[in-house]
1. Of the structures labelled 1, 2, one was used to calculate Cα extents along the principal axes in Å, giving 96, 52, 41. Name it.
2. Just checking, which of 1, 2 has the largest value of relative contact order in percent (Cα under 8 Å, 6 or more apart)?
3. Hey, distance in nm of label points 7 Å out along Cα→Cβ at positions 284 and 564 derived from one of 1, 2 reads 2.7; which structure?
4. Of the structures labelled 1, 2, one was used to calculate mean count of other Cβ atoms within 10 Å over residues 244-251, giving 19.2. Name it.
5. Consider the structures 1, 2: one of them gives 0.98 for Cα Rg over 2.2 N^0.38 Å, for residues 252-587 alone as calculated from the coordinates. Say which.
6. helix-only ellipticity at 222 nm (-39500 (n - 2.57) for each DSSP H run of 4 or more, over all residues; to 500) computed as -5500: which structure among 1, 2?
7. Kindly point out which one of 1, 2 the value 2.0 was derived from, the read-out being distance in nm of label points 7 Å out along Cα→Cβ at positions 332 and 372.
8. So if we calculate Kirkwood radius over Cα pairs in Å, for residues 132-419 alone for every structure here (1, 2), which label has the highest result?
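Computed from the coordinates by the stated procedures, all read-outs in this text should not be read as laboratory data. What you see is a predicted model, and the numbers here were worked out from it, not measured in a lab. Cβ atoms are built from the backbone, for glycine too; each structure is taken alone.
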Structure 1
Amino acid sequence: MLQNRQKLWTVEKSAALFCTPGAVKERDGVRFTVAAKKGQKADLLLYDKKSGALMQEETFPDEAAIGGLRTMKVIGLPWKQCTYQFRIDGEMAGDPYAALLCPQKEETESWEDIRCGMVFAAYDWQGDKKPAIAWEDAVMYHLHVRNYTRHPRSQVRGKGTFKGLQEKIPYLKDLGINQVKLMPVYEPAPLIKQKKRHPVMCALPAKKDYWGYGTGNYFAPRRSFAATADPVKELKDCIRAFHESGIEVLLDMYFSREVSIRTALDCLTFWVREYHIDGFHIMGNEDICCYLAGDPLLAGTKLLAGNISGWWNVRKDSGRSFGECNDGFLVDMRRILKGDEGVLEAAAWRGRRNSAEFGIINYMTNHDGFTLQDLVSYDNKHNGENGEQNTDGADCNFSWNCGAEGACKKKAVITLRKKQVRNAFLLMLLAQGTPMLLAGDEFGNSQGGNNNPYCLDSSVSWVDWSAYQKNRELTDFVKKAIAFRKEHKILHLAKELQLSDYKSCGCPDLSYHSNRAWYGDFAYNSRQLGVMLCGLYAGEEEYLYIAYNFNPLPQEFALPKLPVGYAWHIAIDTGRDDAFLTEPVPLDVSERIKEFPERTVVVLIGKKGIK
């Protein structure tokens, strides 16, 4: 206690007309505001940042309360040299609005060893402008900041940090990515609550949620993701660099039902204002989106949720800034990829699904589940490293190991897996909506069959950049597939295709075919589909025909006739290692493709050429 010590700073305890929770810089000092229930004693503790010594302690006055908030101002506080804590009824408590956390120990789970830092210095954004990319033009890339560059072969200096991620921007831009979605970058809650677990596991120690999907200090960037002592500046530098490269930055934010609407709204507007964030994926309590979507400060900011029905149209003047992001596409497309019956019609709908009002996010893999390489290599999850006796993670993954479980040296199995990966990428990149790639899938990253490494900061969860060196041909394929998507506007429109000839140009914008032209066979046992897209509906002259055959046997496809002077040319064939032909090859046959290979996707371009 400091009862006999001279106080260093003057404190003003008069009530304020308005106060914001946390620490706020005012002209002559710093105002601290804390939430405390009636009758509780609330204290402010100020520390020397360098030594950690307690410098001054003050009690918040009850008479200065505004609602449930207590406030006071410390005059002349040298905030750069200080940290602070709150104490409520004798229990140490942090500031949920703190812009920076300063742990006193490397590993800590208690507020006894954590101080809150203050960040009031202006950051030079150097004229930063948000890319403002429309959903239909976006190619999203989902990653965990530490996992992405932590691997020894990542070839960056700042491994596992914001700096390391910034070093990968040229790679992402070259790949064709223009939108990144980051797993939580805020500090996890210091006091880790035990999760509800399987009864068999109750005697085992609780696992840390390394991913960060949980209640946390939402205003503070994660210090363990920083290569320097200044995570705030390091993250802002990273975001500014992304924007300079024309890449948007979206954040995953997990709000439990205990988080108030005000806190969530303050949090998002803080990240937009202070970090120039382009959008958020709201997870946990999605009901809160109804209130977030209606706030004018977030107008134009992208908001994603698993189910957006009931709130996306709250703001009619917000433009197409809301988006739906759930596993619907993943489930149907995984099932058709492995050749399930009874799913072709659902897969066709997923491929054309779009909306003029909000974005549709399509993905084959997510952080929660198998990587794409594991999707074609494992029938079952292998989560032994998690320490939960393989009881965690999804039991149903709609995966198929192509004939052998896990690592395999059989040439036929390896060849089939490579083809299935290419097929999966085309299912996603040739569909309407916004494709989302999982980091590392573009070069065959594997987690050894682990579909839930939420607690592992190890080589299991780190993106394996040694695979990049081995699988350059896959990365090249993905790069070309993204470029092909961008080149053909008909593949990424701002509204849903109508399946009709509403422009009277001789054919509909989208049509389905099978072994009969102009007839899509959606029978229960059908696993083949021809999809023709007329480029005229997007201001283009070319036609596209995508032949999907997910049968285990070769099939026959009928091709619709093209206008006089046009001919079909083969552009992509996933049955080949060099799936993208250097130059589209004219098709020898004009009406049919006989003996179309099993489990193969072929893309034809109808353009002027040989009759």
Structure 2
Amino acid sequence: MSTIPERKDVAKTDQWNLELIYSTDKAWEADFEVFKSFLARVEPLGGTLGTSKHAFRKVLDLNLDIERLGEKLGNYAHLKTTEDVADSASSERLGRFESVATQLGAAFAFLTPEIQEIDDATWNSWLADPLFDDDRIALHKIRRYKPHVLGTEAEKVLALGSEARGGVQRAFSSLTNADLQFGSIVVEGEPRPLTQSSYSVFLQSPDAKLRRQAFDQFYAEFAAHENTLASLYAGSLQQDVWIARSRSFASSRARALFADDVPPAVYDNLIASVHKGFPVLHRYYELRRRLLGLKTLHHSDVYAPMVAVAEMHHSWDQAVDVVLDAVAPLGEAYQKTLGEGLRGGWADRYENKGKRSGAFSAGGFDTQPYILMNFKQDSLRDVFTLAHEAGHSMHSWFSVRNNPFQHYSYTIFEAEVASTFNEQLLAKTLLERSSDKTARAAILGKQIEDTVGTLFRQTMFAEFEHLVHEKAEAGEGLTLDLFKTLYRGLLEQYFGPAVQLEACSGLECLRIPHFYSPFYVYKYATGLSASMALSDQVLKGGEAERKQYLEFLGSGGSRFPLESLKLAGVDMSSPEPIQKAIGVFSRLLDELEALTAGTSGKASHS
């Protein structure tokens, strides 16, 4: 029987090295005591910020110390919990940190209101002083929130509620990652665990019957908890609406877009442009049905590779090698740094019991980047995931080295460009190495599937978020039936006539973690569109284009994302990049159709 190892049985060389943050838990505890001691220093500063620029500087310095140490403590505590979400010691550590962080946030609630109270003449005079050189950009971003900032007492109340607001998301994570039990699936006579992580692997199986079994079994467990999950999501939506209204935003979406200075038209352009691309998307699903050799394409069949190639398997080291080869256009320094990180302590490579599903990149100003993976050697998708997360990590690496702490942190909008940029380079490298017709078709299929998953699917998620928040803001009942009906309607539009939905298909909306971070997912789609344009420029250009892109990676949070991307060479305020991305998708589909003309796969059932 194939088993998932306990965390203690995973080789140290396959784990990330969190000792580079804190050598021991005891060292973390020592810094945590320092963190707690800041509480006594914050309260006396209330009301002093606007008295002089030196008093202002004193407040900013203490805030900087708190944020910088808090980031380091929080990163360690968070990463430890992802190793095993059921580990009580790690959860307790994170809980203690979040409690003190909440108290500090409440104690510092005076900061933003007092910044807004400073008159414009004084404000402009102070910020012109070199004393505030490192803070100027971050302070400008705070100042623009003036219409949405409440008084000190109200801000304190909101800050105190931040920990409680996170409870809904934590409950969702615990329920879906630890408590839900999906059983096992028999493969070649051996039972194999069905988990949040292995579910995607089962759906990529060439066996349609196995895919359908995994799909039905997986969603049967969600159906058994559907009312609880719907209640959790309704609570999250209600919190979104409450916060937006408390801060005088027109809507939850307006609040979410304000931080990045993104006009609602960018969001609307994305959805409208993707809707115009439905004919080519539906053509893709019909090609998928033919290549899989199915009479009927079920919902459980939409993730399996259309063309499978056995020799595309990669060990971890082989995956690292091909990713490093792919990023060669970005220069030797980029390659060397990434290679040392992926073979050193950056990555937590494989699944273990209780480990958080999926993948992510995390890190901070005073730590190296860290990558969580659940890498599987028989999944080409995981090689692309590695390239994706490596893009995030290198983005962080460049940003830390080119900015002060106050504005080194870039937006998610920009982050999704760096990650999908690397995926574009990887696809090109794999295609260049593949002279075999079948292998080339498989890589094209993978590139097409990723475009569907990132551009079309994430836009569908974004559209669902917009619709369901509108319902919440209109005061409509946030019921299980509403969620499933809205979501199923979108599935029908995006999948088109070629895909047969199941009775449980609408439940998919209850398992998407990103829905608990509202209006986040649209950035995946816009990021891919931007990365398609920028990667094409770098590959066709020379040193100037490479330098321009690396400068984008190093810009951190020094500009708002639309401005940063425009300087890098792409204008995301226009629908043109989305339209071009759909055009590239159509051309890839043309090539795959030509390569596979007159062929179809063999299905175990239809």
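1. The read-out was computed on structure 1.
2. On the way: 1: 10; 2: 20.
Largest calculated value belongs to 2.
3. Here the read-out was taken from 2.
4. Checking each candidate, the match is 1.
5. It was calculated from structure 2.
6. On the way: 1: -5500; 2: -19500.
That value comes from structure 1.
7. Source structure: 1.
8. Comparing 1, 2 by Kirkwood radius over Cα pairs in Å, for residues 132-419 alone, the maximum is at 2.
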